[in-house]
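Asker: Right after this note come the structures.
No lab work stands behind these numbers, since they all come straight from the coordinates. Owing to the predicted nature of the structure, the values given are computational and were not obtained by experimental measurement. Cβ atoms are built from the backbone, for glycine too; each structure is taken alone.
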Structure P
């Protein structure tokens with residue numbers, strides 16, 4: 001008789017992140033994840049002590065993907081600092097990472113431990129943005145302003161419901177990016 005095949009740990013985390021993005025931390029339920037994976041609840045306990053352990057690993061994965069992997073890819077692909085700023089923003093707020101990032105931000109409003117982790121992630125992202133803006137801005141105030149505006153634009157854009165007259169949202173975002181990178 002062949003040994004039972006375990007659902008890989010990464011699949012639980014991946015599905016947990018998807019559930020988080022779609023419904024917040026309350027949507028990350030062991031029974032629902034097991035059902036979606038087509039396995040028993042017992043399979044979960046081969047990998048995780050409890051639901052909290054899964055949530056911690058999900059946050060670890062989000063943090064790694066949204067910081068370490070983004071920075072590594074941006075640096076590996078190279079280009080000048082302006083290209084790197086654009087690429088870092090596009091990767092950090094990609095279709096894959098953005099829904100999870102927004103869900104973590106919402107979660108952080110109600111959970112101090114998640115808020116502290118978000119602060120750490122945002123600080124790393126801001127430090128990286130500062131390092132890139134310093135490549136073409138000599139004034140530290142200007143570096144801080146551009147970093148703050150770029151980061152605020154990337155996050156806040158997803159909450160803004162305003163129209164832009166005859167311009168599309170994409171056109172306005174492009175204008176803003178060109179201004180920040182001038």
Structure Q
């Protein structure tokens with residue numbers, strides 16, 4: 001075998017080892033780019049404490065009812081006006097886009113302010129199973145969220161009732177859809 005061929009084979013095996021060593025060394029400040037998720041992962045996750053409250057439609061709701069389903073949560077910092085209802089519409093669309101996984105996803109609306117009956121009815125028209133916690137009944141969950149909740153936004157809770165992702169109030173709904181699709185795919189049960 002000639003000398004050039006031997007050096008070529010040696011280089012093919014040696015170059016990746018040298019590059020890997022350099023990338024993990026103190027001499028080269030290279031770090032891989034951010035993740036593919038659109039929302040912010042909450043670390044550590046927020047484990048919701050046990051609670052039992054009455055929702056806006058006078059139904060008893062407990063932490064156990066949030067279990068075994070992914071939850072898409074929209075938090076409105078005040079009155080739910082036109083923009084809020086539009087966000088709730090898109091949140092429902094995010095769930096509908098999950099196709100066969102729709103039964104695995106719940107929808108929730110939280111607001112520290114009491115909503116009037118017309119607003120509660122408008123939310124219920126979007127999806128009959130929307131969980132609506134407003135006023136004092138929402139405080140049990142709101143008090144467990146980071147201080148950023150005061151601006152409102154979107155959250156995703158896992159089937160163990162842990163809040164794992166957050167999005168700003170002006171988040172791209174397609175980003176939420178993609179993140180949820182990935183979560184459903186990665187955690188798919190047989």
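Asker: When you work out distance in nm of label points 7 Å out along Cα→Cβ at positions 37 and 53 for each of the structures P, Q, which one comes out largest? Intermediate results must be reported in sequence, preceding the final value.
Answerer: Numbers: P: 1.2; Q: 2.4.
Going through P, Q one by one, distance in nm of label points 7 Å out along Cα→Cβ at positions 37 and 53 is largest in Q.
Asker: For distance in nm of label points 7 Å out along Cα→Cβ at positions 117 and 141, which of P, Q scores largest?
Answerer: Values: P: 3.8; Q: 2.4.
Max of distance in nm of label points 7 Å out along Cα→Cβ at positions 117 and 141: P.
Asker: Next up: Tell me which structure, out of P, Q, gives 1.2 once distance in nm of label points 7 Å out along Cα→Cβ at positions 21 and 101 is calculated.
Answerer: Details: P: 1.2; Q: 4.3.
Among P, Q, the structure yielding 1.2 for distance in nm of label points 7 Å out along Cα→Cβ at positions 21 and 101 is P.
Asker: Taking helix-only ellipticity at 222 nm (-39500 (n - 2.57) for each DSSP H run of 4 or more, over all residues; to 500) from the coordinates of each of P, Q, which one would give -21500?
Answerer: P
Asker: When you work out relative contact order in percent (Cα under 8 Å, 6 or more apart) for each of the structures P, Q, which one comes out largest?
Answerer: On the way: P: 18; Q: 28.
When relative contact order in percent (Cα under 8 Å, 6 or more apart) is computed for each of P, Q, structure Q gives the biggest number.
Asker: Of the structures labelled P, Q, which one yields 18.6 when mean count of other Cβ atoms within 10 Å over residues 125-132 is computed from its coordinates?
Answerer: It traces back to P.
Asker: If Kirkwood radius over Cα pairs in Å computes to 18.3, which of P, Q did it come from?
Answerer: Numbers: P: 18.3; Q: 18.9.
Value 18.3 for Kirkwood radius over Cα pairs in Å corresponds to P out of P, Q.
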